[in-house]
1. To test your reading of the models, identify which of I, II gives -21500 for helix-only ellipticity at 222 nm (-39500 (n - 2.57) for each DSSP H run of 4 or more, over all residues; to 500) when calculated.
2. Which one of I, II has P(r) over Cα pairs in 5 Å bins from 0, in percent, as calculated from the coordinates, equal to 1, 7, 14, 16, 15, 13, 11, 8, 6, 4, 3, 1, 1, 0, 0, 0?
3. Quick one: relative contact order in percent (Cα under 8 Å, 6 or more apart) came out at 20 when computed from one of I, II, so which one is it?
4. Please compute distance in nm of label points 7 Å out along Cα→Cβ at positions 32 and 112 for structures I, II and give me the label with the greatest value.
5. Tell me which of I, II gives 13.6 when you compute Kirkwood radius over Cα pairs in Å, for residues 104-143 alone.
6. Any idea which of I, II comes out highest on FRET efficiency 1/(1 + (r/R0)^6) of positions 16 and 136 (r between Cβ atoms, R0 = 41 Å, to 0.05)?
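What follows is calculated from the coordinates using simple rules that are stated; it is not laboratory data. Treat the numbers as computed from the prediction; the structure is a model and nothing was measured. Cβ atoms are built from the backbone, for glycine too; each structure is taken alone.
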Structure I
Amino acid sequence: MVQTKKYHHGDLKSKLFDMVLDCVKSNSLNEFSLRKAARAIGVSPAAPYNHFSDKKALIEYSISKCRSVFIKYLKDNSLDTINNKNDLSLIGRLYLIYAFKNPELFIFMFSNNINADEKSKFYSKLKILFEQSIRDNIGEKNLRKKVSLRSAVYSAWTMVHGTACFIANGNIIENKNDGKYLNQLFEELSVIWAVGVSGPLVIK
């Protein structure tokens, strides 16, 4: 008799999350269901409902978790431990790299509007990260006279995010071996942004 693998209470939730990500990467999320997932994992059809009320709840959880991982990825990898501040140029570069290496997940995080309130909180965290980095790396006094900090933040963020969306959709870098172009692209975008919002660029 084949024994069904028993999952720990927490393991099943993680397994369901992993299955959602696999479906996102293979563009098969529409075919996913909790019942099919339970069958594939080897648990009872009712088991997934101990964690999620329905497929929508699982997807919502998965989006939220992906967004948290993305924020942590940006913060941890752009942190200048000596000065204890996040490097603005690294944040932008990491943003593009993530979209290049994880296009399906990037689109999944930003294009899905299941929970508007959670999405608003996610966007707020990104805005704060860009805002604090501009304060720390450039400073408000170095912005052009008619450029507010708010405009500097949104212009930097939208330039990076818009480019990342093009990358994730394959509209800029179609060849997976062309990742080296990301560095050149980001350097040029940085110059364009800096000239537009600041006086002679001063990096603290």
Structure II
Amino acid sequence: LTGPQMQAAYRNLLAGRYKIVYVAPERLDYPGFGGVVEKLNISFVAVDEAHCISQWGQDFRPSYLRIVQFIDSLPKRPVVGAFTATATRSVQEDVERILELRSPVREVTGFDRPNLYFEVIQPESKDKTLLRLLAARKGKSGIIYCATRKKVESVCELLCDHGYAATRYHAGLSEAERSENQEDFLYDRKTVMVATNAFGMG
């Protein structure tokens, strides 16, 4: 966000216009942020990708340790929840200790997802196979990942030429277009997203 956009967001926050605020841990060090949130009655802090707080985790991010200081700085300690899909037992214990979770409810599920599966096919024509797969799923939404921006463009054009409500997402597009295309997909104005791995990385 630009400076003026950030100031507008702070004003909206203080005016109570937001029920949920998503904040990267790095934001906690920004000048002015602490002064704003200390005036709020924060009832719940959810830490996503909580394994990043543990030095035992392979994705350790020092900025996550700032979350503890942030929680301690609040006038009243809120309920704290930590969520992750990739935590070993030692990482789980580390997260509980570092975040000072008090008698936490620990919900651990398996990694099996019956609705998901991987299949590798080697078609003679990728375009024809893709169109056949989409025809078999008419009316459903989905994401098609491509390795390059150029491939994203050609696949998206192919689908549009065949009557599919497709859009695209990659780092070569302007921020405004990426945002618009993402919104179109999220709100079902477009049913197929063709993207590089930039889609879903924030």
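1. Clearly, the read-out refers to I.
2. I
3. This value belongs to structure I.
4. For this comparison of distance in nm of label points 7 Å out along Cα→Cβ at positions 32 and 112, the top structure is II.
5. Comparing all candidates, it corresponds to II.
6. I
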